[in-house]
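The following blocks contain the structures, represented as structure tokens.
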Structure 1
């Protein structure tokens, strides 16, 4: 009985690693990209259980056990870049209060959550320069407007469909506007931020749909929006920051393609997972809320903040604009194949609501 359970669980674990190799947009192929760390833990447990309690005897047992060991090695290889032992994409700096620093706060508040006061206290504690809140409707806008005295510049697109977005800044915003890149009810924000040094920074904020049956059964629209922002970032003449709940994990092939096309850096690499979702279930946590930056930034700090009643933890990242950092940062580069794949996804036909 135990041997059968271990055998079939092992086969499922191996298949769950192989399924994402099928580059199909349907949700069942994409969702298995998310629990990479969970698959690793399960794989380790299965290997230990097999060799301690059900040592392989039959040919089938031996083949599955060998494949499980290969699967374990592959998962370690995939996860390694996001551990403290991996190579950092962006260098660290001790600068925290220079005129070129920009501290960014992002929170998916969970629209039905009513703990607005806790978010206000959290923002006051960490004192970010800009605040992005998603899943925000009119109620959330009214509560967060308490920030206005300290954050006089705002861009707002509150909605009742869980894709509302409100943005507050201490620093002046130039050419700020709300865009609807893929669907007419999924907003994103584009703006220039004028740092105290006078340096302008291009900021993109987004929150695309996740590829799940109750939202959108395909990842087509999500991937398209992410890659459209990647192209915009690559073409920008200013330093660039992209932030938002991407509804995609840091290690997915879409997010990796985003990095190669945009040339932007992920501060998580070489520092840890900083899993921001799901705040309610410790065994189902993934890094979904992201802040990426161009190679002319260094990282002052990255933190996952306490939960405020949402299913997401808030994130706070402090970046320092420093053109000299570009020589030391590990910038991803797109191949011709990457560019063709991105073009294909951007030009793929999407459904409209």
Structure 2
């Protein structure tokens, strides 16, 4: 079956997903695209032979569209995801699921009322081979019960529009979701500590440490550095009761010369996670062909919103903030 996809939002990541759906993966065709930038959307649509819309809801209600990808501005996500649920169409939504906890809960309520999962949220690390192997080790019991998860998220630089809150809401959110998934438990409390300010970061609180206490008592330590200069560097290590599992460096070769050895670090998030994005969309298409969704759920999108809100409060107040969430519906068990 060929899944006929409509894409809402044709910015950088929207264009990358359109490329992925039309040039990399099989089993799909992009039949409609939507964006408020009429000139841009028409150019993209012409190149792939798709219909154009400036109204995302109209795209969703197009009878030729089987499934929807939402990569538009964050505040629009709730409207489009709810419209997709109302239309009974699987929807892939890049993070955030929505910009408030209340909006996430409206999406959850709509999906629960519908009676089956339709929503997948774009937390792509869950589809990365190395992270999946790390989770396999944890679930096998090889290292015993996890005690500490150390996650490192370093960006070489960020644009002038980047704010200190974004270090938690836009950057650490991936580490937060990864921690919940790897350890298979919710966050109980959050604290944030700022290190000595990086002079390259201007007025930003950079770097920061986000400390999360999990329900089991395990600790998650997330380092966020967004002006680290040298590369885009992602790291992770889980210390358990009887062993340790660590994400390996991704070098395929090591160069030895001049009395030293060296390897390459990825330059940006697209290079580091390109394969994970491909797997993410392949699995989404497989589920969409059956009229459903797998992977990170609306519940995971809600949990991320609750924890990041607590993190922003912790950063602003210096306090340890308890995380309080609604009971998880059976649909997301």
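Where a number appears in this text, it was derived from the coordinates with a stated rule and is not lab data. From a predicted model like this one, the values you see are computed outputs, not experimental measurements. Cβ atoms are built from the backbone, for glycine too; each structure is taken alone.
Miscellaneous remarks
- Source structure (of 1, 2) for distance in nm of label points 7 Å out along Cα→Cβ at positions 125 and 261, computed value 2.8: 2
- Structure with the greatest value (metric mean count of other Cβ atoms within 10 Å over residues 85-92, set 1, 2): 2
- Per Cα Rg over 2.2 N^0.38 Å, for residues 109-292 alone, the highest-valued of structures 1, 2: 2
- Of structures 1, 2, the largest value of FRET efficiency 1/(1 + (r/R0)^6) of positions 69 and 285 (r between Cβ atoms, R0 = 25 Å, to 0.05) belongs to 2.
- In this comparison of 1, 2, the computed figure -0.44, -0.73, -0.82, -1.14 for log10 I(q)/I(0) by the Debye sum over Cα atoms at q = 0.17, 0.23, 0.25, 0.34 Å⁻¹, for residues 5-44 alone is attributed to 1.
- Of the structures 1, 2, the one that 3.1 was derived from, the read-out being distance in nm of label points 7 Å out along Cα→Cβ at positions 101 and 197: 2
- Distance in nm of label points 7 Å out along Cα→Cβ at positions 29 and 301 - structure with the largest value, from 1, 2: 1
- If FRET efficiency 1/(1 + (r/R0)^6) of positions 117 and 325 (r between Cβ atoms, R0 = 25 Å, to 0.05) is computed and equals 0.10, the structure in 1, 2: 1
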